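Following are the structures in question.
Read-outs throughout are calculated quantities, based only on the coordinates presented, and are distinct from any laboratory measurement. Everything numeric here is computed off the predicted structure, so don't read it as measured data. Cβ atoms are built from the backbone, for glycine too; each structure is taken alone.
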Structure 1
Amino acid sequence: MNQAWQLLAETAGKNKPEWKKSILDHARIVHDLSLRLADLFSEDRQVDVETVQLGAVLHDVGRSRADRVVEHGIKSGEMLREEGFPEGAARIAETHVGVGITPEQAASLGLPEGNYIPETLEERIVCYADNLLNYLVDEGRHELVDRRAVVKRFSLELGEEYGKRAEDFMTGLEMELGPERFVRFRRYVEEVNERLQTGERGEESDQD
């Protein structure tokens, strides 16, 4: 994990140095949320927790070489492969943007041919966790939201059809987790939000 944090620290804010702290904070929060989800899912199935952690830390590392925001997932996957990280982590990075990019959308956006939809549990965990995070510019901090806020944001930004896809994706993972574990996860989200409001660091990330 230290190698992952080191790579992110070296590249975060490369284009805009003032963004470095926000990018590192974002990665730390997504890592902690993803790890909690992975631990909950691990109660009744096999989850590659290390791959989840690596993908969560490095899902945005490609922002340092992306000319367009929509490209950063693909660029992140590119960088992970170059640095020798597992293919599973690279796929997490490639598929985390929104709730995924279909081959048709990739073609229309001028992206490399491919399917950038999160499919494995590890990919879906990081994508879900990333979507919960908002940055409050006026307050200079992050906050965590719920599924309804995520769906509303995507509907407004990308249209009702994409909003419906977001609803299906977010609801699907929550149902797969199950009511009891989802309640436990939301309690954790509330705890993290309280720490974010007071400026405290998360407790699970092993970032140096």
Structure 2
Amino acid sequence: AEAAAARFGGPLVLLHRATLIDRLAERLPPDAVRTAADAILADPGDHDRPARVRTADGEWEADLVVAADGIHSAVRRTLFPAHPGTVYSGFTTWRVVIPLPGVEFASHETWGRGRIWGTHPLKDGRAYAYAAAVAPAGGHAADERAELLHRYGDWHDPIPAVLAAARPEDVLRHDVHHIAAPLPAYHRGRVALLGDAAHAMPPNLGQGGNQAIEDAVVL
């Protein structure tokens, strides 16, 4: 952490995804954010006409549309229908956020043969842990906590304590995909792609948010 701070000019900051979303939303005017609203890009526009977005309330015109709709971006498919989309990255991941009072440890990431594990303390006494392993696509266990115990139960502290504190329902598992074939561009007309919609890539586990923030600065 100290080496990274010296190199990049600031400390490492670890935020839960929900906390990051809340912090961003707090900076916006009331009622500025609408979630789960169906929207379709009707026209990307160009230098002579605005972009048009169709919603249940009608069509909206915009000088700029920023598409931050994730790795399975519908807007990306509309802009570049010939692009092959995402491919499986060759590994699956697990994530868990749990209370871990009384267990002190430094942030770490440990590499093994074909697998990794990372654990990071959060300020509120919880711990964020993640794991990744080379595996065929589409695999799932009936009990993902038991799967983690099988793969990582004999690894160093605090990994056994994390697994002991986790419940099966706390563990999330997702295969990782990325965009292997570069897009022709990150924009078309008055529409710009941002974050995973533009360049989903490994390493993952936080990079979706990190790269989206960098994209926003550039944009």
*Among 1, 2, structure where distance in nm of label points 7 Å out along Cα→Cβ at positions 139 and 155 as derived comes to 2.4*: 1
*Which of 1, 2 yields -0.57, -0.68 for log10 I(q)/I(0) by the Debye sum over Cα atoms at q = 0.12, 0.13 Å⁻¹, as computed?*
1
*Match the computed value -6500 of helix-only ellipticity at 222 nm (-39500 (n - 2.57) for each DSSP H run of 4 or more, over all residues; to 500) to one of the structures 1, 2, and report its label.*
2
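Assign the value 21, 11, 6, calculated as semi-axes √(5λ) of the Cα gyration tensor in Å, for residues 91-130 alone, to the correct structure from 1, 2.
Only structure 2 yields this read-out.
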*asked:* With mean count of other Cβ atoms within 10 Å over residues 3-10 as the yardstick, tell me which of 1, 2 scores highest.
replied: 1
*Rank structures 1, 2 by relative contact order in percent (Cα under 8 Å, 6 or more apart) and report only the one at the top, that is, the highest.*
2
*Assuming 24.2 is mean count of other Cβ atoms within 10 Å over residues 27-34 as calculated from a single structure, say which of 1, 2 it is.*
1
